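The structures considered in this document are given below.
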Structure P
Amino acid sequence: MKIAILESIVMPAGHEVEFDRILVEELKKQGHEPVFFVPEAFPFKIDYHVPAIYLDGGEAISYAGQGKLKKIWLSILRERRRIAWYDSACQKAAQGLCDAIIVPTNSWRVMRSIRKSAIKHCPVPVLFMFHGIMPSDRARFVNGVKSLKAYSNIHLGALGMQTDFPELADCPNFHTIFPPVYVPFDLKVEPEFHFHEPLRLGFFGQYRKEKNLEFFLQAYVQAAFTQPVHLTVQGATATQEDSDDFERLAKKYASYDTISFLHKNLLGIEWQKELMDCDVILMPYGAERYRYQPSAMLFTGIGYFKPVLQSPEMSPEVLEEFNIGEAVQLDSVETFSKQLEAFVNTFKENAEQYKAGLVGANEKYGQDKLIQRILCILNQSDKA
């Protein structure tokens, strides 16, 4: 099949970039031909080595660094353009430029755009993927799915650990999809641990205050480790506020020689090397949304074969089934510091348990499983 990936999200880095790469690489492995459908002048962050077909409707829109009023205006403009992009994608499908379309990352608001667009009558199957459904959005999401029930080529997939949607039992266009692991595409990863001396801890990804970095740093400097450790804190920032806050923390903890700060976007081989060079990935994120929306860093840790130290909110189903690390309580700095101590100080003796857990998790959430599930969904339209 020739499968178009319709991408319109502009990000400095982050899971959208890597998720698209998973789609491209795994589709190729399974004998399919991926192509991108993107707005004109779309700013690709990496070279996916596949053709790009440009959609009518205007350039992609980024909210980065914009004030509240400007964001409102941009959101209205973005919806207008989104409808135009969908119309254009539908036209290109009708011209035989693809056999199916995947729209990788969406919010419930997208379903309004689908209803207003010709894409609801698309001649090829279209899968819109939603990365976790928050309780506050669930009713609107469910209503949106039901409003598109009549359109047999429109498929709506909830990607995450949630599989219980009894409200949508009568909607054949709704599907659940497990999230995939993220693996290094340019470096070899093996199910073995090669510990560094000192032990390397890593805090990576898009920086936002909700990720509890300052709380973690307070706990880290209080901890009494029985072996040498070094912490790398990398942050890609999308707003000036987040950038300023990251710099504030880097200055505040600059005197600690066991902490290194890296304030930059990491992509491609540079991102892969930083992750491969650490021993443990730290994710003490405090936001409730991580219970419902799969954390790309958690599934990166699994794919890179790195044990994790995480908050209990983060996809708890994974840690319940696979011993890939530890969940820590975030009640207080002191409590967290003691748990961090215990994790680091017993890390080597627990390594074999973590290894077995990571092997199991990689099997269940493999990228091949994601593509097999997507293809199963897209092929349902052929049978309808």
Structure Q
Amino acid sequence: MGQARYEKFVKLYASLKRYGTITDITGKELHIFMKKERIDAFDFMRSATAWIIVIYHFACICNTTPQYGNFPLFYTHANGVWGENTSVNVFFMLSGASLYYNYPAVKWDSAKRYYFTRFKGLFPMFYMIWFFLYYQKATTVGNLFYNGSPKSMLLTLGGMDGYLSYRYPQNYYFIGEWFLGALVFLYLLYPLLTWCMKHCRILTTLLLGAGTLSFHWPNPYFQIQRERNLIVCMLAFWLGMLFIEYRKWLENKWVAVFFGGIALVFIFVKVPIDPFLCAQAIAVGLFLLFYHAGNFVMGIKRLKPFFIYTGGISYAIFLLQHVVMSQVIGLFGSYELTILQESVLLVVTFVMIYLFADVCTRLNKIMLQSKWFGKIQKYFV
């Protein structure tokens, strides 16, 4: 329910109650009325972002395997690559927009509930898949700590094994990609970001923008590659939050045409600008284009259920993509493949990723609805 409709409901409820024609409603019922309307375009955007990232990683494998043909789709564009330089920025913007839409403020008394909700959304499925893969590897090798000290498992416990692998390469990293660790940091800092949105919006935007721009030059203070630096990720996340603040203005199609046009120029035309900086501009343009495309596509009744379904399993897709992809492509490692054969293999890979993502999402739902998890949840919610 939109804000305007909610306000009308409150006035109607107060009027009816005044004349004794309605009794008190429960807090749960009021919460239902207060729920915001779903932004269906976000499901389309989750789907599109997941597809691009999967195809990019598929292309990375094909293009670094000598006997395979070079797979061109969503690997590079005129000013960089489609992976962490571009599509992941869209992913962070979408994460910031989705979270800010649902949690525009996190007060001190609701912080415990907020953090548990974020934990619930990220870690149970992550732990479930990771433990299965770890058990399989450990039993095959015959050593529980086959990759060094068990202390490094603490990185996995916090979802940081991929993000901090540049500093701690000997760990037990299987799934999650580097951006899971970055997302955990952003979720931890999110209450501070909501405060900044309310009290120092312009200053925060300028600081994050300047911090990202500074990586155009060599920076001796950070070992992590600049695309993965938390400041860069935070800027994209922050821009997603700003999208919600200025959504009415940004929903204007001509705004999307302007920024989308700049993105398309950078995608197809080589320009004498740092590819790192081009990626930031492309991400903003693609985010707005995907949003408007999503509003159109989600209006088609036959397509809407598919994108809602894909959006619902998108997190599992992100977690599982490399594992499933390596297994499927590994079956054909001794063959020479043409681009057409690789395209067929990509379709097979997608089918398998969808299948396993669906299973893991269902198992995760069963786990979250179990009695033992409910007991844990009662303490935080």
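All of the numbers you see were taken from the coordinates with simple rules; none came from a lab. Quick caveat: nothing in here was measured; it's all calculated off a predicted structure. Cβ atoms are built from the backbone, for glycine too; each structure is taken alone.
To which of P, Q does the computed value 3.9 (distance in nm of label points 7 Å out along Cα→Cβ at positions 59 and 259) belong? Source structure: P. With distance in nm of label points 7 Å out along Cα→Cβ at positions 75 and 107 computed over the structures P, Q, the top value is the one for Q, the highest of the group. Output the label of whichever structure in P, Q has the greatest value of relative contact order in percent (Cα under 8 Å, 6 or more apart). For this comparison of relative contact order in percent (Cα under 8 Å, 6 or more apart), the top structure is Q. Can you spot which of P, Q the value 11.0 was calculated from, given it is mean count of other Cβ atoms within 10 Å over residues 219-226? Only structure Q yields this read-out.
Structures compared: P, Q; top value of mean count of other Cβ atoms within 10 Å over residues 43-50, i.e. the largest, recorded for Q.
Among candidates P, Q, the computation of helix-only ellipticity at 222 nm (-39500 (n - 2.57) for each DSSP H run of 4 or more, over all residues; to 500) that gave -23000 used structure Q. Sorting P, Q by FRET efficiency 1/(1 + (r/R0)^6) of positions 195 and 355 (r between Cβ atoms, R0 = 30 Å, to 0.05) from high to low puts P first, with the largest value. Suppose volume of the Cα convex hull per residue in Å³ works out to 137; of P, Q, which structure was it derived from? Here the read-out was taken from P.
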